[in-house]
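Next up, some structures in structure tokens.
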Structure P
Amino acid sequence: MYISKLKNIIKPNNDLLDTYTKEKWDEIEFILGIKLPTDYKKFINTYGVGSIGEFLWVLNPFTRNMNLNLIEKGKEIREAYIVSKNAFPEDFTHNVFPNEGGLLPCAITDNGDEIYWLTSNIGDEWHIVVYESRLANYYEYNMGLAEFLYKILTKEIECFAFPDDFPGDEYRFIV
């Protein structure tokens, strides 16, 4: 539902170099050991690799760019979170994937904010957690990634980790 709404406000990437088949998604999910949310897979299949408003980057498991790759960058972000959690356990209270209910990174911002899924056994029930750059402040949203992106862009919700000028009045997906 929210992918359709996103398509109404952000033009899809009709020039995708790759098509991400069910077999490719199955391979990624096998590597991760968990089933990813349907809305995320639809987002990647629709938009590919790029940024929203030249600010927010959704990690993509198929890109060769290791700074945007869900598996490689996600591992790096999780390892950094563990270091912070070990140093400041009272501030970094979430578990980290693959632990039960652990955080799994799904997007990043140019400011260094990290957007995570709060995982569960059912991928389509994952929620969003945003950690501010260089701080232990976080914000939880009881919604999936596509709904979160749509509501941020339409200003139905606000994320205090993001700058005041994001999303702005015009949204584009930059490849």
Structure Q
Amino acid sequence: MCKQFEKALALHCSPALFGIKPSNLINLELKNYPNLDEEIEELNSMFNPRISFYVLKKTQKNALVLVYQERKICRALFNNCSYLYLLGFNYPKEKKLDLYLECLKDRMNLSDFPHEIGVFLGYDLNDIIEYQKGNKNCILVGYWKVFSDKERKMKIFEQYNKCKSIVSRLLDKGYRLEAII
């Protein structure tokens, strides 16, 4: 894995890599990653089954990659409230991660950015619903727009930032990502 890719993963995906968050998205410019498919394959063989890398959308210029821990993302998707919410967007009744990822991928290719992606990313379901309704009474903007429980979510955002900072510092000291994780 190239250093540039390691840095990008550390900057954008540390919380998912360390299981603090079910998943993270990373948007990669293909001109900087001409061998992205091989890189993804290498990452999956290196880190599976703990961590997986899944290309959600690919255009001529960019690729949007979901980095996740299966156990964590399944917990986020298949808890009763999230599961019922996703059924409303025609996600499968069968609770299988691969089916849900394919459904999300299809929806991403049909529309700009489906709101329910927040469930995959571990966002608070009430915040997702309020955002989707167009609520303008946002009380905090961090990793997502927050509409309630500001203090708790500030602590979550602080955890994410601390994780990213620690991983970046270790990479700067010469550690490889696979050694850190």
Structure R
Amino acid sequence: MTDSHHDSSITRAEKAAHKRVRALGVDLGAMDAVANIFRAANSIRNKAERDLLTPHGLSFTGFTVLWVLWVWGPRESHQLAEESAVSKSTLTGIIKTLHGLKLVERNNHPTDGRRLVITPTRKAVRLMEDLFPKFNKLEKEVTRGLTKQDKSDLIKKLRTVLHTLEG
């Protein structure tokens, strides 16, 4: 497609970056790949927050934590932090916000009172059942320029990057 919304040619920012770093002997392909992953992820995150999450008092990270709880059910705080890809200290603030919104309950672990179990409330489940189809609509919107095969290829390539990072 020639529509600028679906143009996959190099961006002005990439051209400027290439000009600036080329003499350093860096791998421009690796730089472009990671920069575009970062830019795409941030753009999607910002759009989701602006269009879907902020009206519900949620950040993207708060939504991610709720998604983990919605999918997997109650989690110990250390598991929840890991599965949400946030630090324990970041999770503390998120849980405080979600608790204030009556979206999670904090309970002591049944056998170890020092450990905390986070549970989604019925309100959280209802919210996720309402929000997730809207979030998926956004996912469809941002990938509309890709064919089914393009999406499959992208998924495989991104999983390869993730597996490399996760060792």
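We did not get these values from a lab; they are worked out from the coordinates using the rules stated. As the structure is a prediction and not an experimental result, all values here were calculated from the model. Cβ atoms are built from the backbone, for glycine too; each structure is taken alone.
If log10 I(q)/I(0) by the Debye sum over Cα atoms at q = 0.08, 0.14, 0.15 Å⁻¹ is calculated from each of P, Q, R, which structure is the one that comes out at -0.26, -0.81, -0.93?
Of the options listed, only Q reproduces it.
Out of P, Q, R, which one gives 18.1 for mean count of other Cβ atoms within 10 Å over residues 91-98 as computed from the coordinates?
Answer for the origin of the read-out: R.
Out of P, Q, R, which one gives -20500 for helix-only ellipticity at 222 nm (-39500 (n - 2.57) for each DSSP H run of 4 or more, over all residues; to 500) as computed from the coordinates?
Derived from R, not from the others.
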